[in-house]
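Asks: Right after this note come the structures.
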Structure P
Amino acid sequence: MKTDNPPLPMGYSALPAGTLANVVTCLEMRREPDVTEIHLGPNLTLERWVDVDLDKYRDLFRRVGEDWMWVSRLVMPDEELSAILADTGVELFAAMKEDVPVGILELDFRQPGECELVFFGLVPEAIGQGAGRWLMNQALQKAWAKPITRLWLHTCHFDHPGAIAFYRRSGFEPYDTFVEVTEDPRLTGKMRIDAAQHVPLIRPVDPVS
């Protein structure tokens, strides 16, 4: 992740009304780790999604990420999202349980020699059963099967509180941080109003006339 924006000043910075500030942590690994395969039985498989319907994709994206404030693909124009998912350098997978998608894995190989783990996560009912480790092992094996020298991702403080520790146990190390300011999607109708309750919802106050 690169940015040409000037650094923030020291101390507190006010936000525009209706926006959120998000601390983003970037992590990377520079060598292929040893992966211990975890077998969860025949009910959990990984399915490659090609030419996926955008509504189907966004439904899984929302189910996995809404409570962690995943919003980028919900607000992205259809044409832009279709172009990304159709790119031969992007590989999209769904973790399937009894023919129902319960997890998402998206790998981006468009930068030569690198892979970004763009999206990785499970629906709430699949968390805490070992599926996360299984899905990460799938991600590591598929990423390092290509001629890359770097695998990287970014997470944020809106994510699951154990996310950074999980990624570090998987072999990633943090290397940079950013602050991202975005519209609160709960106020714009892009996300349900009661989503991500660990993130305070602050409604803009109408000025007193």
Structure Q
Amino acid sequence: MKSGDITFYFDPISPFAWLASTQLHRILEVTERKLVAKPILFAGLLKAHGNMGPAEIPAKRDYTFRDVMRRAMQYQLVVESPPQHPFNPLLGLRACTSIENDQQRLAFAVALMQAAWEKGLDITDTAVVSQVAATCKLNADAILQAVVTPAVKQDLIDTTNSAVEQGVFGVPSFVVDGQIFWGDDRIDYLIHYLRGQNIDEAKLAEILARDAAVQRKT
């Protein structure tokens, strides 16, 4: 059996990252692997891959929030949504980054996204972030002091760049054994993989090579 951490890349700006965070228990129920939450800047992914965010495309923005509400209804959740979207997620991202303990970081990340998307709170407000930290029994003052330090800022940049190097292009993304599972709606695929059900990698390589050959001729 393969072993290794499952990395949960997220940015609280994404409602789908929030949706995924509500389903993490399903992953933990089928594996003994460690689930590690790593905050990354979604805007950094978009820039690296030359993409636009859903909120930047009016038709896609409307569809995205409709889709979020459909997914939430499936999970029996209610969407309140932050006061404004898109919003600047740096405070929340850096707060998560500053927490060194993996278990505490994961709990804080889940609580932070819940505050934004289920409670409709403004997580760009230091008072809200402080409240979330206190709820998670963390030192809120220490976190707010850490978020402005060059070390934490650089750590977030480095983690985002590392995700890009691994091929991550969106959030939420789960990475395990070099495999990427993008979106809360891919959690079932991740669970299948953890149970030993994987695609035919040789067939995939054959298909990709075939497509690459066609592109070279055009």
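Read-outs throughout are calculated quantities, based only on the coordinates presented, and are distinct from any laboratory measurement. The shown structure was predicted, so the numbers you read here are calculated from the model rather than taken from an experiment. Cβ atoms are built from the backbone, for glycine too; each structure is taken alone.
Asks: Given structures P, Q, which gives the highest value for relative contact order in percent (Cα under 8 Å, 6 or more apart)?
Replies: If we compare relative contact order in percent (Cα under 8 Å, 6 or more apart) over P, Q, the biggest value is for P.
Asks: Thinking of P, Q, which structure, once distance in nm of label points 7 Å out along Cα→Cβ at positions 91 and 187 is computed, gives back 2.8? Don't skip to the answer; put the middle values down first.
Replies: Numbers: P: 4.1; Q: 2.8.
Only one of P, Q returns 2.8 for distance in nm of label points 7 Å out along Cα→Cβ at positions 91 and 187, namely Q.
Asks: Now a separate question. Assign the value 56, 44, 39, calculated as Cα extents along the principal axes in Å, to the correct structure from P, Q. Show your work: numbers first, answer last.
Replies: Values: P: 63, 37, 34; Q: 56, 44, 39.
Derived from the structure labelled Q.
Asks: Using mean count of other Cβ atoms within 10 Å over residues 11-18, single out the structure from P, Q with the greatest value. Walk me through the numbers on the way to the answer.
Replies: Values: P: 9.4; Q: 25.5.
For this comparison of mean count of other Cβ atoms within 10 Å over residues 11-18, the top structure is Q.
Asks: Given that helix-only ellipticity at 222 nm (-39500 (n - 2.57) for each DSSP H run of 4 or more, over all residues; to 500), derived from a single structure, equals -16500, which label among P, Q identifies that structure? Before the final figure, lay out each step's value.
Replies: Numbers: P: -6500; Q: -16500.
Computed on structure Q.
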